[in-house]
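Q: Listed after this line are the structures, all set down as structure tokens.
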Structure I
């Protein structure tokens, strides 16, 4: 079992931002994951740009974008990319065999549908970050965070998060269609990397940015290029530049990654030891969890 802890790092307020034309709040979060022994597994840092919806609508940054339409020939080309996807799996990719300039076999995602957003929620959970949920869960959350709800055209209060699947709400905000979550595209680029590195590789670092919306109907091609190789003691590292590009030729999500690969000379991947501060934090986190359990106190 994996346990998670998160903290708010900082909040930054910007007026007349280039993103929305109005007030923008940037908040940053850090997630820390440990296993049942309190041993650090991963850290995850997020920055969110929260824009004034009405100001963003008035600026009209997306007013000229039309929802994508596809011919049978377009779908055939996309299907060919799906068919060409390569999964390295158990076939080891050795560090010595990788060259600077190598490209990763692309991974295609789309044309994106509401079905894909629903599928994402099935794996991610519905209230993972926002606490929202169905029926009575939704009612309870609305009592806690009423500002996170707005009334739909039928007078029913619903979460503003619905712009990810509700076309009416999206159009109210000046958008051509609902759009994805940034986490989805990060996952897609992670998929590209794990396909390439195989079962014996290890994804050490992944950093992504969300530069544009990925609307329902858009098709995204995830690609990558090896930019450098390095050696750190017994470890063999590959550095990769990533990008997610839509059918309009826009790079909606650039990124970078560092992958550990097995080596013919150095052997299997040796995972780096976590910093002492994280080891101590993980131990304290599990001690607090055990103490709450003994006292019958829920983490929520």
Structure II
């Protein structure tokens, strides 16, 4: 019997209790998704995919993305989760839920605090009726460039007291926090604000997640997981891994173009990267399961 994709909440609740985290791996084709799922299956970890609007476009729509993940779920023994990442309006969330997504993120963090609450709460009310997990975001995660003073950088980060109100008034299941990471590659030395994360974790009991995992120092990632982070989003590093591999093989003497010649090493490199990150994030859980 074919398995369906799963809601995210229960897995991250378990992760917070066990002080481990899941990697949220960007998916843009079935083939790359299956390569990473094989690693999760080997380790006995839930397979968590994240997908944004651009990646959904490569699948040809939300329904195709859901079907690809359902196919992968039928081929592995571990739970498979597909999470809509950084969807910014109610209509896009509705399309995802109607297509079969069981986990969504509404990112209204660019709006003023009260409007963020209002927009997020609207999604929670709709999604929870369908049994769908909801992630919200408070604070602003920088993009590819950041030219900010320390005070400005701190102002973008999640305020612990605001986080309490945000969680209470929205009813979200998962909170994405801003503690100094960036989307894309860092253009400056990373400064991950662990003391701020600790304050948020003391005040907020639901699972906390960190975006911008590519290039974030692994010692800081491990420390963040010890202090409440249950999901780390990974996208840029995956694309970079595949890009470097396909460029490298084309420089080999005698290279000839075929799907296998161009992509086989990329799949293997992706597996190596995925296993390294999964072991880093879930070391406590993997140790318990040994």
Structure III
């Protein structure tokens, strides 16, 4: 892997033009800096496996899994999935079946989603990475002891940050110029940037991939059905790290991969933002 080092003019007190001293987006893990007012709006870890059609809400088959999680996720809800298929006649909705959600009393807190082909852990409010990893371990152990899946089709981790409100006016000070792109180049000009979206895919030497999408979105707009549109203009940073190579459903291997993916996503995030970004959102140093 080729590393490109960005050399920036050094300012007093060790700062480099407000840019965080992470020279490249990929490399060793960096220390996590907790943010008291984190802009993270969604985090999800998902593990996919070959379809198990017995996972249905109207049968007792799921009861052991529910009982294993009921203490932390006491609320069970059923939701019907809809997919949009694009064909010669245009877009048409398609019934993709029912999924089960096991929720905490706080609707913005952690929730577990179970479907015939995957299990996931997600939250809108996020504290520390260790919390994600420990909760996911509990979920995967419950799944393994109940369902005993033999094959893991895919492991993925996704983090989405959103900058909005008064902070949006200071975006050039919060985001690295290489990431901000034309939005930063036109800041303060007479031209209004209504919408931008960058989409990059990186393949790593372990055959995993990291997809990054970032840009400015107008009010009520979204680029992904799984992401709620904001009620105001916003800038998003969406990092999705995954591997689609099937392997054994080994809990230790899956947990290690999730931890590695979190490290890589966080390093990319820290490379993307500035010291001002960390201070703005309440960095605990």
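Where a number appears in this text, it was derived from the coordinates with a stated rule and is not lab data. Keep in mind that this is a model prediction, so the values were computed, not measured. Cβ atoms are built from the backbone, for glycine too; each structure is taken alone.
Q: Looking at structures I, II, III, which one was mean count of other Cβ atoms within 10 Å over residues 67-74 calculated from, given that it came out as 11.2? Mind dumping the intermediate values first?
A: Numbers: I: 11.2; II: 19.1; III: 14.6.
Source structure for this number: I.
Q: When helix-only ellipticity at 222 nm (-39500 (n - 2.57) for each DSSP H run of 4 or more, over all residues; to 500) is computed for each of I, II, III, which one produces -8500? Please report the intermediate quantities before stating the final value.
A: Numbers: I: -8500; II: -16500; III: -6500.
This figure was derived from I.
Q: When Cα extents along the principal axes in Å is calculated, the result is 66, 63, 35; to which of the structures I, II, III does this value belong? Each step should come with its number before you reach the end.
A: On the way: I: 66, 63, 35; II: 60, 45, 39; III: 64, 45, 37.
Derived from I, not from the others.
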